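Peer 1: Some structures are shown below for you to check.
Please treat every number below as a calculation from the coordinates, not as lab data. Treat the numbers as computed from the prediction; the structure is a model and nothing was measured. Cβ atoms are built from the backbone, for glycine too; each structure is taken alone.
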Structure I
Amino acid sequence: MIAPEAAPAPKLTRNENLKSNHTTLAGTIAQTLANPEVDHFTEDDYEFLKFHGVYQQDDRDKRKVARQWIFMVRTKFPGGVLGARQYLACDGLSSQYANNTLRITTRQDFQFHGILKSGLRQTIKGLNEALVTTIAACGDVERNVMAPPTPATSPLVDHVLEQARRLSNALNPATRAYHQIWIEGQQLKLDDAATQDFVDPLYGKFYLPRKFKTAFAIPPLNDIDIFTNDIGLVVIAEGDRLLGYNLLAGGGMGKSHGNAQTFPRVADVIGFLTPEHLEAVAKAVVGVHRDFGDRTNRKHARLKYVLAERGVDWFRREVEQRAGIKLEPARPFQFTKQGDLLGWHLQTNGNYFLGLFVENGRIKDADGYRLKSGLRQAVEQFQPEVRLTASQNILLVNVRPEQRDGIARVLGEHGVSIENPFTPTRLASMACPALPTCGLSLAESERVMPDILTRIEQLLIEVGLKDQEIIVRMTGCPNGCARPYMAEIGFVGKSPGKYQVYLGGNEASTRLNRLYKESVKLEEITDELRPLLRRFAQERAPAERFGDWCRRAVLNEPPATTG
């Protein structure tokens, strides 16, 4: 009798082989940095650079002339918190080596755009000298751990921020390559036995199948978009006392056009854990992704697909076994709103914080609105703590009462009003960078979003809804970096000048919207929205939001929400 042939082993992606063959993540980055004759890295090193917080890009506006290689560097601030000295270091480096702007990401980080290879190491070394790291800001590992930045929402905010910092440290990759390359300026000694045999104690030889995102949130304010994360930790408290966390898992925004295997997904509610089990449960969830994520197809490799295919009950049992605990049933919670508190607000410790709107997260000087210079002078003079928000805004925190007038004066001298004099819809908007720097972008986003919002604002005036808040988000591709699939109106780039239109997200950011139009030209967006907004103005129930009305009247779906 002839034994049946064993099934062939699944073919791993190129990235999986790269990671397993270079477990230190060093590649030949140090050698290329030391060679002034080349202006970019190899395709293999491009993948390793991500783990170090770097994306190799080129200026797509200049491709017809010549390919100009540039780099994006992303920081990692757990909870979006940085001190005055750290902020000033970032500001200075952005002027010296980047394009003189700071870009707040939707994960509470800074991005530096337009860095040349000759300034790459100086930028990262300068950040580290200010105690700012970039390791694992990108790559197939845990990204920046997010947490609520707003001091006025709960006396537990500072405690949760500390837990975010601790969890971030616990989930960091352990390779020595980052420090040796960027700080010491050395090649990793590949003939060293410890280097040759290195396997990350958490991530293993192959690291994760794809990126991994973790966040905390404190109900009822969902300022973190908690349901879009691989791990969501919802704070459960009695007054000022932290009881524990409801564990959410399996959220994620990215998809690919025309690929039904890929889709945005909100996280499932898994169960409740007490604070002492936080690290063990988080590592258990990471381990599930590491061991069960799809390593044969990077478009299908996020944890959300494991949850979608294996189910919550299987996932819960797997996490419990790995963490060595029994999760309790989830505790009741409810989110009522997403977004930030802007303007002056009293903190729970008696100081104040100032929330400032940053359009599309781009801190820059332009057209008399010199936000970058004004923030630099205010931080230099008054030394507030700085916090970045998930909605791409900035908070100046722990401002003493007597400093408020001075900060307002300095900002005003630079054309920046502490009143944030923008429409509610503009204040609730977000866009990804897209062109010209992002290599994945199919259409414009950040550069056209201000004009799109102006047209929407004019439409709202036209139909009698001048002060209506509508959450509008735009991305240049379907990867969803600005979380467009949670917006009341989401624009997703499909090809140059054309966008998918999604409708029906809610104010609390707890449900996905739905595809409304497959392809709308940029110049036709106003015409597409006009009849919808007219109907909304006429048909809405009292206090009904646009997203809820769309779900009921346009998409014909029940207004159910999650959480």
Structure II
Amino acid sequence: MNAIRVDPFTLEIVKDAIVAIGDEMFEAQRRTSMSPIVYETLDFAVGATDARGNLLAQGNGVTAFLATLDTAVVSTLEKFDGGRGLEEGDVVITNTPYAGGGTHLSDVVVVLPVHHEGERIGFMVNKAHWTEVGGMDAGSVTTRSTEIVQEGLRFPFVKLYSRGVLNQALVDTIAANVRLPDSTLGDMHAGVASARVGAARLLALVEKYGRDTVLAAMRELLDHGERITRAELARLPQGEWEASDLVESDGLGNGPFELKVRVRIADGELTADFTGTSPQATGPINTTMTGLITGVRCVFMAIVGGGVQANGGCFRPLRIVCPPGTVLSAVAPAPVSNYYESLLGAIDVVWKALAPVVPDRLPAGHQRCVGATFIAGRHDGSGELFILGEPLVGGWGAAVDRDGDNGQFCAGNGETFNIPVELAETRYGLHVERYGFHDADGGAGRFRGGRGVVIDYRVVCEQAFLTVTYTGNVRRPWRVDGGRPGSHNYAEVHRVDGTVERYTMATSVPLRRGDLVRCLTACGGGWGDPRERDPALVARDLRDGYITPAQAAEYGYVGGGSP
């Protein structure tokens, strides 16, 4: 196609309209989904790509899905003969982790090609966490799988709709193999509805401005993203830096697993080389190459985003190297149920390498844990199954010039939310007896790390089961420039007989009526020598219960200072 000239005003209008498509798709998905993990937690992402799978726009949601939408489209094109096997009215679903777009089986991608007068002009795509896709444990999350087939249903790029006709056999198969078929199928249809909203808006743009103008705007959107990120890279220090860290366990007692990275900024590009990372694990802590790419993209945008919304052009200067078969680039049939913990490790190790180099853009280490907590049981009387599944907030690391944020979601979660107490107590056989910040020892510094939280769930049904997938229970969030490391992530079960059990990676721990599950998330790492902290800030933290008198003494605080 010959390039056409479009006046800059029209081009900007169309570009912004394409970005707005992602926002409208996001709202459509949120309002029509049936699972709290989607409509409350917002554990999903939506977006639009061009006809070749280049990401044009992504609506708010899970940051760690930043490489899962466009790569899913590219893999869809590969599966269907370069796109020749895709027709108007088709809708493809996939969750296979080893191809583009895949993370773990609970995260299901919907891909809808958009055609105009017989020509494919783009794709609408979304990825959402379905509460149930089957597998060996309720909620389709487990710490004890050793191969992917134990973790649930797999959709290897299959057509849910073909020329607009629903594949009822596939729907029946899903319904027969999940524990909560109504909510699972509801979330599936919400994904399709969201994609169709996006398709309708894109076609409306084409009708208003013409196909050539819209396609030109797509190309300019990508080129603009590249220009912004290359300009930001040029402003950064040039050189090479290394870092390493650990994922403590794979859920089966194996570990620790070392993560290594060498980051190079030079010649207008950023390269992250993970050579030397430990081989893939027996247990389900692995992530695949898609997870690794999306993790690095998160940090990349944090340091070079420059206010531009992420699109495929932004990532043209990014290079990621990792040999296959590591805990960050696992291959079949490796289990991946808890992939998000190693993905966060990938984010964190690149962040750790670069934070001292760009202190105005990256803080010290944060809780580095999704805090994925699942409690399943049956309601008294009705016997209806419930599955609570939610991420937890924790403490972010201090920055060079300010304290870390208290009670925020991890770097991979982005614009997500906790499930409100009122909804949790209505939908699940639980009472939330406590939810607040804690004063665990950790994160002291000239600027202190943000506070983690403690949340208490009291079991008010006859029997329930707890699954937690927490890392950061041996290592602590890292510090910078003499600060102190943060604290740990863990859960406790306080039994009605007074005994207390501690868990970090566990599946289907039996609970009885009256037992209390206490979840604690880490405080972030500190920045700078604690004895350089303003005494007034120490006094304020002591007054607000963020630190104890003993911790105040670590700052050299002996009273005085106005909180």
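Peer 1: If P(r) over Cα pairs in 5 Å bins from 0, in percent, for residues 59-106 alone is calculated from each of I, II, which structure is the one that comes out at 5, 16, 23, 21, 15, 9, 7, 4, 1?
Peer 2: Checking each candidate, the match is I.
Peer 1: 3.0 is what came out when distance in nm of label points 7 Å out along Cα→Cβ at positions 283 and 315 was calculated for one structure; which of I, II is it?
Peer 2: Computed on structure II.
Peer 1: If you don't mind, another one. On distance in nm of label points 7 Å out along Cα→Cβ at positions 291 and 451, which of the structures labelled I, II is highest?
Peer 2: Ranking I, II on distance in nm of label points 7 Å out along Cα→Cβ at positions 291 and 451, first place is I.
Peer 1: Sticking with this one: Can you say which of I, II returns 23.4, 90 when Rg and Dmax of the Cα atoms in Å is computed?
Peer 2: Derived from I, not from the others.
Peer 1: Ranked on distance in nm of label points 7 Å out along Cα→Cβ at positions 355 and 387, which label among I, II comes first with the largest value?
Peer 2: II
Peer 1: Follow-up question, since we're still on this one. Thinking of I, II, which structure, once mean count of other Cβ atoms within 10 Å over residues 43-50 is computed, gives back 19.1?
Peer 2: Only structure I yields this read-out.
Peer 1: Quick check for you: by FRET efficiency 1/(1 + (r/R0)^6) of positions 123 and 275 (r between Cβ atoms, R0 = 35 Å, to 0.05), which of I, II is greatest?
Peer 2: II
Peer 1: Given a value of 32, 23, 14 for semi-axes √(5λ) of the Cα gyration tensor in Å, for residues 299-458 alone, point me to the structure among I, II it was derived from.
Peer 2: Working through the options, I get structure II.
Peer 1: Can you spot which of I, II the value 19.2 was calculated from, given it is mean count of other Cβ atoms within 10 Å over residues 83-90?
Peer 2: It traces back to I.
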